[in-house]
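Multiple structures are listed underneath, in structure tokens.
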Structure I
Amino acid sequence: MPRPKKLRWVSAYPAIQAFAPDGTPHTGEIFLSVEELEAIRLSDVEKLDQETAAEIMNVSRQTYGRILANARSIIGNALINGSILKIEGGNYEVQGNRRHRRRRGRRIF
């Protein structure tokens, strides 16, 4: 039996849950998990190095690198192929005043 995945910490649940091509027909849906979005935010928006971002998300640097690489691949695929990008699911815990935990798409309070 595989070891259960450790919850990844994210700063907040995203306010926007989907992006769609404007004015052109879409070619399907692609899903980006909440922790993958958080990795993009930390690296590309906050400009943090992988070691610091990994500490913030409570994962190893290698795990963070895999999450980030997968997120960039998903986003690139959505942009190139004109797919709807939906942000949902994952294995994460929201850090802050009110803590939420989500595993495999279900919310645990």
Structure II
Amino acid sequence: MKENRTKRVTFRVTEEEYERLEELAYGSYRLISVYCRDCVFGKKITVIPGIDDAAKQLRRIGNNLNQLTWRVNEGTLTAVNLEETKRELAKIFELLNEKMKGA
């Protein structure tokens, strides 16, 4: 069973430190909070160079799917054509496979 994260940890960093933290977190395709937890708790962080665009596109697709799910659940939307989404996901999958073979 997954535990809820109820405790908040905050700390201050300089502008330069924050920019570096963003680079490291988003370079490994994580939120800053997830990246910090992974670092602190010794989880393996894998960075695959060259897939920045794929990660951005996946985030956009996820956001769009989340919005569609909300609209379907509230009853304002009843039918969705996801063919374009499927094509985009197939492209991303191919790119990831290519990058993983080269890694």
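Summary table below
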quantity: With helix-only ellipticity at 222 nm (-39500 (n - 2.57) for each DSSP H run of 4 or more, over all residues; to 500) derived as -10500, matching label from I, II; calculated: I
quantity: Entry that produces 1.9 once distance in nm of label points 7 Å out along Cα→Cβ at positions 58 and 90 is calculated, selected from I, II; calculated: II
quantity: Given 39 for relative contact order in percent (Cα under 8 Å, 6 or more apart), calculated: source structure among I, II; calculated: I
quantity: Origin of the value 24, 16, 14, where semi-axes √(5λ) of the Cα gyration tensor in Å was derived from one of I, II; calculated: I
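Readers should treat all values here as calculations from the given coordinates under stated rules, not as data from a laboratory. All values reported here derive from a predicted model rather than from experimental measurement. Cβ atoms are built from the backbone, for glycine too; each structure is taken alone.
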